[in-house]
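Just below sit the structures, each encoded as structure tokens.
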Structure I
């Protein structure tokens, strides 16, 4: 699979897990740091929501797309990085800046250390202890955004 256009659709089990996490998060219960990401659809302009894990690393916050160039990634790009993170009734607007591939290895490593049990299957055997070269090699297939 081409890492630049890499996109892994959710299977039944993952979709059911995401539905459960989304329901809990919308009702104010964070599952391992989950938030609901809301971004305007690139075609419809309507708000679209997905559960995400927000990574805090060295004082900054990041969104990582373990499934690749998903709809939320494409919507966030089309929206100029503008979106909202929600937990229950709490809403936090943000602006996201996409990282260059060269800046991703440390973020991918931290993300895998925190959530490998949940997302490791999407990293094709690359784990948090992988050399930087391996993380750099897979970086094009994993969009990463810094939140401000």
Structure II
């Protein structure tokens, strides 16, 4: 797979805005561990190998267990996630698949039962930011580097 273009080089201003958005998410009320879990899930849904490759080590470093990463694609069927994680993953799924989900009331109710109003908004921004990054990486066919631990 060949990269279509280097979006960083093509529009440094646009990517400066994206980096500023990403930096802003780091200061929000959502803990790093949960942010990284959500980034992994959204990137799975969007089929973004570049972001999955980038965020898997970050997720592990933030405390996401290898078991959680292993079963993340089937999180609804796994007991490896607590109530807040399940609410965040449900909301991430709903917003990432907005065209088919319509952000259902049941997912919203689960979200608001587990998170404060501020956390609901902050989590939504984290979800939106990773969706935007995925669209850059997938749309322009960003190729992830091979890690040294790859077989």
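Values in this text are rule-based calculations from the coordinates and carry no lab data. On a predicted model such as this, the values are computed, not experimentally measured, just so you know.
Please state which of the structures I, II yields -21000 when helix-only ellipticity at 222 nm (-39500 (n - 2.57) for each DSSP H run of 4 or more, over all residues; to 500) is computed from it. Of the options listed, only II reproduces it. Work out the source of 28 here, i.e. which of I, II gives that when relative contact order in percent (Cα under 8 Å, 6 or more apart) is computed. Checking each candidate, the match is I. Between structures I, II, the calculation of percent of Cα pairs over 24 Å apart yields its largest number for II.
A value of 32, 28, 13 was computed for Cα extents along the principal axes in Å, for residues 19-58 alone; which of I, II is the source structure? So the calculation was done on I.
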